[in-house]
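> Scrolling down, you'll hit the structures one after another.
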Structure 1
Amino acid sequence: MSAFTSFMKIFQNKSLVSSLRLIALTLVAVSALSSSASAQTCLTSDDMDAATRTALTNTANKYFSMAAKGDGASLRQNSIPAIASDFTGIQNVIDDNKANFSAGSASARPPYLLKAEGTAPLQRAEFLCGLFSANGQTANSSEFVIPNLPPGNYAVVILDVTTPKGPYTDSFVLQQQGTDWKLGGYYVKQSAVGGHDGNWFADRARAFKAKGQTHDAWLYYIEARELLAPVNFMYTQKTDKLYDEMQTVKPADLPPSDLNAGAKTYKLTDEFPTISGKDLDLVVKYQSPDVSDTGKTFQDNMAVMKALVTKYPELRDGFEGFVARAVEPSGRDYGSLMSMKDIK
């Protein structure tokens, strides 16, 4: 629906991103603004003129007001054609958050202005925002990595939203069309789980690492990064350091991998943490030839949960719930959720 890919796709290419950045930055410490030869430049809030800065912040606040009122029709009218023509996903996000956001208040962070030059989509657009050092990012820098981005002027405006359900970020990707800034992407994320932010999860990951519980540590590092990054194509000094830290605990048997459960072997395809209300749950996906027999599939789901928790009892310390999802070749899936304490 938009030019921006999911976090996991970008995350899998992070080692390449880091390598390319380090090669460039060991040559000279640069500001992205000063790199005139680059096809991608970034202006931070301090770099742009006051009128542009105000226009971006006001536009994001206006669009947030529309979303908080559940006014998807107006937001769609103010979207770029690619978004307006397939608005279902954004409308679902608006509907899911309307009640919460209508009782909340938003405050805008300093915006970013991204300029992509050329005549064709950029296979991998990389925007370095602010001052970098020979060692990489600084406390005040940011990086955006966006695949298949058409040339144009874009902006990223992040709002911190205080709600009855806790803190959120509401992020808008805007694209300039004439004198207007149109919606090019919309991202809503919780900033905390059960009152705990990304820094808390990073500390917990380190504690798990110290105890040798590498699976819990790895998954908590993932959740820490997820909570600290308002959008999944944004990197900061803190998230880069987390990436480096988590490589030291990366388990060798992460999916795709085989899991033996009695006489049966399941092929695991994915494993990640997810927020469920105030809880952090573990999700595991595995291959299934057919999920139409839900009774049988439920039993397979339970077998996967029990086998994985038996193999890694540390998972009980890290997660309140466990979701196993059987996925058939067509993509159709069937999932089951159990509380960790009920998995015997």
Structure 2
Amino acid sequence: MPEIAVIGTTSWGKTLGLVLARKGRRVALWARTEAEAVELREGRSGAGRTFSFPPQLSVTSFLSEALASAQAVILAVPSQAMRRNVSLVKDYLTGGMLVVSAAKGLELESNKRMSQVIAEEIAPEFHSNICVLSGPNLSREIVHDLPAATVIAAESEAVAVRAQKLLSTGNFCIYTNTDVIGVELAGALKNIIALGAGMVDGLGFGDNTKAAFVTRGLIEITALGVALGAHPLTFTGLAGLGDTIATCASPLSRNHYLGAELAKGRPLKEITASMTGIAEGVSTTVAARDLARQHRLGMPVTEKIYQVLFEGVHPRQVVAEITSSDASHELAGQNWAFSDFSLNRKHD
């Protein structure tokens, strides 16, 4: 019987299944169809093209088989498919089974975080077992067993520690946190910054420009996080700054790639149609913009990214937003509630 069930044959889902099985955990990877399951078993799809699955990793198209006696279920699916997949899984949850979201996005229309989506779909008795996994985790590096660190967050520290012990591997270090809101929002919102960083690189504006853009973007998404109940320091940790560095600098980042291609003049639909994975930053930009407007929060970088994606504004305007002549105190923005900082503090 599997110890861990992974729902989702995304690159991240297959990578998590592979590294956990290498650790010696018994892992079941669930594929939506038997045809896909056969391809994965035979090494003809995804990670199997480079790495053969160890004996501890089985692939099945039957949820009853994947979830039988599992200690944890990891939902490694696109954010817009989370609700649908949780509705399939919910009747198989038992006892103290951990429910781990490995998705980094916000649900369109509801603008909800993945843990909120999960909580709406599963029985209340399982709510305390909900965890979120987020950090600077580029799957193509982790699948090669390169050292990496991440964060597992749950409302209960004891639950987070239980997940940490189950999922940690030799080169995959997991820290714990109880700021579920902050860890989730940091992991989702940083994809907006990665889109802009890709645009900056695509335009050839250099590292100084990108550093300025990334920093302004990080402050902005922290302000939104605080407005929604997150702790600001979470955005300086692995799920925030750490993940932002990885996705804004690496050519392995889908969001960075999409931004760079937009800077070359390619249409959004053409770029997304050519990609093998989903750039979560596109839908997250829409949701974050809605949340900012609901809270009357100024998020000029997010607004400009939205305009580039959906209103035909040139990517150069993203840079213009951070180099405008009306700059004020760098922690001052419309309804930014950094209450622990005095913007007019006088120093001796």
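> Quick one: mean count of other Cβ atoms within 10 Å over residues 267-274 came out at 16.6 when computed from one of 1, 2, so which one is it?
It traces back to 1.
> When helix-only ellipticity at 222 nm (-39500 (n - 2.57) for each DSSP H run of 4 or more, over all residues; to 500) is computed for each of 1, 2, which one produces -13500?
It was calculated from structure 2.
> Once distance in nm of label points 7 Å out along Cα→Cβ at positions 107 and 323 is calculated for all of 1, 2, which comes out largest?
Going through 1, 2 one by one, distance in nm of label points 7 Å out along Cα→Cβ at positions 107 and 323 peaks for structure 2.
> Compute distance in nm of label points 7 Å out along Cα→Cβ at positions 171 and 275 for each of 1, 2 and report the one that scores greatest.
The maximum falls on structure 2.
> Given 6, 26, 33, 23, 10, 2, 0, 0 as the derived value for P(r) over Cα pairs in 10 Å bins from 0, in percent, which of the supplied structures 1, 2 does it correspond to?
Going through each structure in turn, the value belongs to 2.
> Additional query: Work out the source of 28.1 here, i.e. which of 1, 2 gives that when mean count of other Cβ atoms within 10 Å over residues 99-106 is computed.
Answer by label: 2.
Each value in this text was obtained by applying a stated rule to the coordinates, not by laboratory testing. These numbers come from a predicted model, not from an experiment. Cβ atoms are built from the backbone, for glycine too; each structure is taken alone.
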